[in-house]
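The structures come next, written out as structure tokens.
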Structure 1
Amino acid sequence: MLSLAGSSAGAPAGERRIHALDTLRGTASIVVVFWHYQYFFGVRPFGAALMPAYTNGQLAVDVFFVISGFILANVYGGRIRSRADFLSFVVKRIARLYPLHLATLAATALVFAAFWHQQGTYAYFYKGNDSYHLLLNLSLLQAMGLEKDFSFNAPSWSISTEFWVNMLFGVLVLLGALRSSLAALLLAVISAGMIVTYSPQWTTGHLFFGWLVLPVVRTISGFFVGVLVHWLWQRHKAPQNASLAMFWLGLGGMLALMMIRPDHPASTHLGVVLTFVCAPLLVYACATSVALNRAGASGIGQWLGAISYSLYLWHFPLAAVFALLGIDKLWPNPELCAMLYLCALAIVATASHRLIELPAREWVLRVALPPARRSRTSQLPS
């Protein structure tokens, strides 16, 4: 196997940390932050420089899904052989995803209570904040087709769909269905084909078979594309110069696609190109390139990768706090306000990673798993 900067000496293949993927995930989180920022605050700071993020930055979520599929295939692809292995996998996914989701859900509910006290409305931006949707959020079902509206910390919709697609992945590995690339290929292609055929947009729209919502189908497609990229990466390592060329080609293609509005008539086709071409090029290059992994293993690269999940889940609660306190109105310069918000988000995300994510994950694993199954996995995707 290619030696990657920062890999643990003597670690099994699935235990090697691929720092460039962490950094890519953190960068995608920042893109989503700015995609939402324009709606939360009604301004576009650094408009020209960030125009791809403002025009269609939501496509960065599809990069999350491809990264997640690759990493789970790398870490768990050959390790779920029994019911006990599967239960261990479920516990580890809960330990990774649920504690921070619960913390940010609670924080959002408290901020909404402050809005109720101040303005008489239990909401900011997202309106479906009743007891029914609270139960959906607590069950990670807030984007599985049972919801009536976006609710509470609404960006967590992707955590909902990803968790349940992770469970599908675990079942397929247990059944041996992913020993070849065929099942992953069929799931990725059929899911994308359903969206292209029946939905007017890649990101919102159609209800399939009367119960299967588009966000789930979109997640399935991206996730299993990531599994396919891992299958290819295991068997074929491109030369280093070619890997860097793939990275720049994937990045350029992604930025070009993000310059096209979500309501464009070809929206679904653009989503397919991003999911099946641009994101795989980026992920494969990050997994293969020693130069990219050296950059990812730098101090700022590792930090950005470590806090990526917290960046994503805290960006809405923090925006709600800014709106509640009127901070965006106190700073007439939108660029200065954006910098203040980003600095605050970085501080909150760093503290959250150290004080919530890591301790809560370790606690769940300690309580729910026997010592032999608590082996710490170095590559834990969001």
Structure 2
Amino acid sequence: MIASITIFLIVYFFIATEKIEKSVAAIIGACVAIAMGLISFEHAWQAVDWNVIFLLMGMMTCVGILAQTGFFEFVAVWLAKKAKGNAALIMILLLGVTMLFSALLDNVTTVVLLAPVTILIAQVLELDALPFIILEAVASNIGGTATLIGDPPNIIIGSQGHLSFNAFLIHLTPEILVNALIFCGTVLFIFRKSLRVPDSVRMRVIHSYPALAIRDRKNMIRALIIFALIFAGFFLHHTLHLEPGVIALGGMALMLLICHAESEEMLKAVEWDALLFFIGLFMIIGAMEHNHVIEFAAGKLTAFCGDRQLFACLVILWGSAIFSAILDNIPFVMAMMPLVMKMVQEQGADIHSPHPYYWALALGACLGGN
């Protein structure tokens, strides 16, 4: 038990301090755990949640194909034009679009794609880009919290808890909308004096042509249709008896075929180091489970919370938020999810039901990650 905890803490230290690439640290940790006999290679392989890996790989590739068409630049310029150069309205629209894209894609990809265009819009409006970037960064985390695929912690929680795409929407969207309204009002109030745009600049924005941002109209339409099919699959994956990872991989294959994208070029859009990081961490967490660390920790936490479900939810929520604000929320959720599942089981509930503990973990980890 002590050896597996030690390996996890050492790997976590290197991840937090960034002294070693996190993917390298995780893979080395997994190899050490296997070499020490803490877990067999077969069990380590089975500990990897391949649904998470396939889902991330498929969505990364699909987003890469769509990004090449100029779709995201088009949306940003179109928003500025529709807002007629009104900076406050542009911020509100950017909040909505960023949250939507983060909910349907993932928050890191959304910021990477939208941030350069947002900076360009701020330059055109002759405004400081900082308020727009702050809004976009936080809005991406808020939006990503609402869905199964919006943030890696949610993917882990959803896959291991067998929670549906719809369950995330039903249980988390109301909280996210309230959070977004409060955040938007706060940002507009704080930066109200720096959002004044001269009339001459506003006229320039009004007469812009968003369509010029589109680089490949045919492939953009094809990619958007396939995305619609992918999301329909996510909504119906329980009915179809298909895991989200399989749907994402199928969408990726279809997009590569129909959009005539070079597979070698498009696979560069996949963050392979992130996938290796996930694989290594899954194996380390598997070693901890194999050595009863998770069972021991769950028992202690359950004893501390007792039968007070609301208190337990608050402990998970705020504990997750604080740790995720200080450390990386992905390894934290990977370690916490088996523990939370044990807590659900000890309450006599079905571990694959949408239990409040899962939503507390998702909200705390995702929003704390800001």
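Quick note: the coordinates plus some simple rules give every number you see, no bench work behind them. Keep in mind the model is a prediction, meaning the values are calculated, not measured. Cβ atoms are built from the backbone, for glycine too; each structure is taken alone.
Brief remarks on what is shown
- Each of structures 1, 2 was scored by Kirkwood radius over Cα pairs in Å; the highest score is held by 2.
- For volume of the Cα convex hull per residue in Å³, for residues 133-268 alone computed as 139, the structure of 1, 2 it came from: 1
- Structure from which -21500 was derived, helix-only ellipticity at 222 nm (-39500 (n - 2.57) for each DSSP H run of 4 or more, over all residues; to 500), options 1, 2: 1
- Entry that produces 1.00 once FRET efficiency 1/(1 + (r/R0)^6) of positions 157 and 221 (r between Cβ atoms, R0 = 35 Å, to 0.05) is calculated, selected from 1, 2: 1
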